[in-house]
Structure P
Amino acid sequence: MFATAPFYDSRRAPQRLRPFKALGHFRRLVADKEDTEQVFHIAQCLPSRRFNAVAAAFCASAAGRALMENEPFLPALLDDHAALLQLPADSVGRAYVDFMRREGLTAAGLVAESEKVHAARARYDDQFTWFNMRLRDTHDLVHVLTGYGRDALGEQCALGFSWGQYHGWTDLFLSLAGALELKRRIRADAPVLTAVREAQRNGKAAQRIFAQDIRTLLAEPLEAARARMRIGVPQQYRLAHRRYQARGIDPYNFLGAAAG
């Protein structure tokens with residue numbers, strides 16, 4: 001369906017940059033980091049011409065068109081844990097299942113959060129929609145492949161890495177605003193902004209995750225995939241964790257530190 005669709009449906013309303021509205025949604029996200037719906041609201045407020053150019057180029061490429069034509073619906077593929085558990089123990093797919101079960105996440109859950117935002121809007125079955133769905137559905141693979149956890153800093157670093165991959169304003173805004181909020185709340189000598197900047201550089205240097213054949217990637221050994229895709233070691237992120245822990249701060253539970 002998407003392979004024969006236009007890149008951008010002519011009925012789409014022009015995108016408008018609304019930074020103050022994005023800031024309001026960011027404040028709601030800060031109040032509840034599990035309120036993933038706010039991320040999709042922010043994305044509606046922060047369109048990027050450079051992002052659109054990356055999306056258009058990929059959709060027009062032979063690799064992009066092949067994925068549109070041949071790849072199954074990613075949430076169903078990624079949530080089929082029984083099939084993924086048949087892969088070798090060191091594979092990306094097995095690491096993905098471990099990550100999703102440990103965090104209590106599903107690919108379908110992320111789809112449901114995005115649908116809350118888009119339900120009241122017109123739906124366009126164009127290639128721009130397909131590209132954005134692909135970024136949504138591979139977000140947790142970013143965590144698995146980069147080594148960034150779902151702690152507060154890990155989320156900012158994963159977004160920074162993603163910005164380096166496709167230059168979306170949403171990822172840049174969230175990674176930097178989140179890092180500054182983290183520094184404001186938790187007083188420590190952890191290199192928070194340095195870790196996010198390192199993640200941005202790593203994202204630029206690496207092969208693009210969204211451009212991978214996901215079925216092939218899932219079957220690949222995790223360390224081999226990281227090496228092939230030139231995904232850098234998150235040294236500053238790990239250093240930040242060590243510095244938090246040296247001060248008795250659990251980087252996965254900043255609420256207790258903030259309260260103290």
Structure Q
Amino acid sequence: MVTSPQLLSAANPGPYTGDGNNTWLLDGIEPTLIDAGTGEAAHLDAIAGALGGRPLTRVLVTHDHSDHSSGVARIREYWPNVDVRAVASTQAPAETLTDGERVRAGDRMLQVIHTPGHAPDHVCFWDAATRELYSGDMVLLHTSVLIPAGRGGSVRGYLASLERMAELGARRLYPGHGPVIDDPDTVIRRAVLHRLTRESQIIACLDQGVADVDAIVARLYPGLQTGLENAARLTVEAHLEKIREDRGV
């Protein structure tokens with residue numbers, strides 16, 4: 001019998017991470033953790049407690065942002081033989097994942113789905129048997145996703161990846177932050193609409209002669225939470241890159 005994924009908080013709360021990253025333990029023949037967190041002692045203790053003395057077989061990393069991957073080094077201290085897999089990783093050595101590849105996780109087989117946009121190496125993990133998707137930072141239930149210009153973020157890539165996710169017809173998403181998503185189609189379509197609306201707003205700013213990034217942020221993000229100013233700035237810059245490409249500038 002395949003057990004349900006177990007949520008283990010990475011215990012790293014903050015402006016970008018909310019209450020802390022989600023990591024998902026898929027128990028079974030080959031116990032597997034999706035995402036590595038940041039190496040907090042409370043997270044490592046939670047993993048060890050859930051395993052009850054058994055070794056962790058594998059870590060699957062959705063993308064190489066530090067809140068998802070930097071805990072690999074500490075995990076290896078606990079379980080030196082753990083198999084770490086990622087598309088691109090600064091936590092070398094790691095086995096390289098490829099789009100469409102199938103990998104065992106617990107008692108399941110997951111398919112790697114390359115979903116760039118938030119990060120160029122971002123992947124989701126698709127359980128076709130249960131129609132569940134481990135979706136990393138692609139969509140969140142209560143907020144939008146950062147698209148970091150200059151750091152591999154791409155609005156065009158993100159929109160294409162959202163369409164690919166929608167085509168899977170998932171019944172549930174297990175995200176990297178926040179609550180489980182039980183209505184994936186609605187949340188994915190909302191994310192697409194949000195990006196297209198934001199693009200229209202930025203085009204309107206440009207048409208009115210407002211081209212400075214900080215001025216656009218001030219106009220479009222009133223009451224922005226302290227600590228998220230740079231995220232807004234990077235996302236506006238990513239939209240501007242797409243707009244310039246569309247206009248051939």
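P, Q: which one has helix-only ellipticity at 222 nm (-39500 (n - 2.57) for each DSSP H run of 4 or more, over all residues; to 500), as calculated, at -19500? This value belongs to structure P. Work out which structure the value 18.2, 57 belongs to, where Rg and Dmax of the Cα atoms in Å was derived from one of P, Q. Clearly, the read-out refers to P. Can you say which of P, Q returns 22 when relative contact order in percent (Cα under 8 Å, 6 or more apart) is computed? The read-out was computed on structure P.
If Rg and Dmax of the Cα atoms in Å, for residues 50-193 alone is calculated from each of P, Q, which structure is the one that comes out at 16.7, 50?
Details: P: 16.7, 50; Q: 15.0, 46.
Answer by label: P.
Here FRET efficiency 1/(1 + (r/R0)^6) of positions 90 and 210 (r between Cβ atoms, R0 = 35 Å, to 0.05) was derived from just one of the structures P, Q, and that gives 0.90; the source is P.
No value in this document is a laboratory result; all are computed from the given coordinates. Every value quoted in this text rests on a predicted model; they were computed, and no experiment measured them. Cβ atoms are built from the backbone, for glycine too; each structure is taken alone.
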